[in-house]
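Undergrad: Structures are listed in the sections that come next.
Derivation of every value follows stated rules applied to the coordinates shown; laboratory data play no part. Note that the structure is a prediction, hence the values are computed from the model and not measured. Cβ atoms are built from the backbone, for glycine too; each structure is taken alone.
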Structure I
């Protein structure tokens, strides 16, 4: 398994999120199955999840409505669906 897969036109990401970081940053592959992202938001009352989705929407050039948390609501390991992304951030390109 890898940290991403395509589901028709949607991109599914398996992420490892580090909340309360000093800055938002795409760190890189975390093991074989996840991609690590550091975010500044604390893991309180869904703030980290909302911040992560906004960060991904901006990075992929999508409206927030096309980024969905589909797994890991209360875990550092999260699964996110990006609906028909039009571009990949440079950090995600091979």
Structure II
């Protein structure tokens, strides 16, 4: 996997797994990361829950901001995540 730079383009994302659960992560290459998840080479959590589909993503310029946002989203309830996803579609 590529080494992360400290600035550039970083994406925080939420995917919906085949079983309906959500997975949150961050990456500097969103298309490649989704492909890895769907090929069973992403997070252990998603390997048995494929296919996954991207339902929300936000771009950040700095690694730290993306990392902190990922941590924050992971603390949200499912309902709060759904609200975040729905707000992003408006």
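Undergrad: Computing helix-only ellipticity at 222 nm (-39500 (n - 2.57) for each DSSP H run of 4 or more, over all residues; to 500) gives -5000 for which of I, II?
TA: Comparing all candidates, it corresponds to I.
Undergrad: Given 1.4 as the derived value for distance in nm of label points 7 Å out along Cα→Cβ at positions 16 and 32, which of the supplied structures I, II does it correspond to?
TA: I
Undergrad: Figure out for me which of the structures I, II the number 20.0 belongs to, where mean count of other Cβ atoms within 10 Å over residues 8-15 was derived from the coordinates.
TA: II
Undergrad: Among the shown structures I, II, from which was the value 1.3 of distance in nm of label points 7 Å out along Cα→Cβ at positions 64 and 80 calculated?
TA: Answer by label: I.
Undergrad: Another question, if that's okay. Which structure, out of I, II, was relative contact order in percent (Cα under 8 Å, 6 or more apart) derived from, given a value of 29?
TA: Going through each structure in turn, the value belongs to I.
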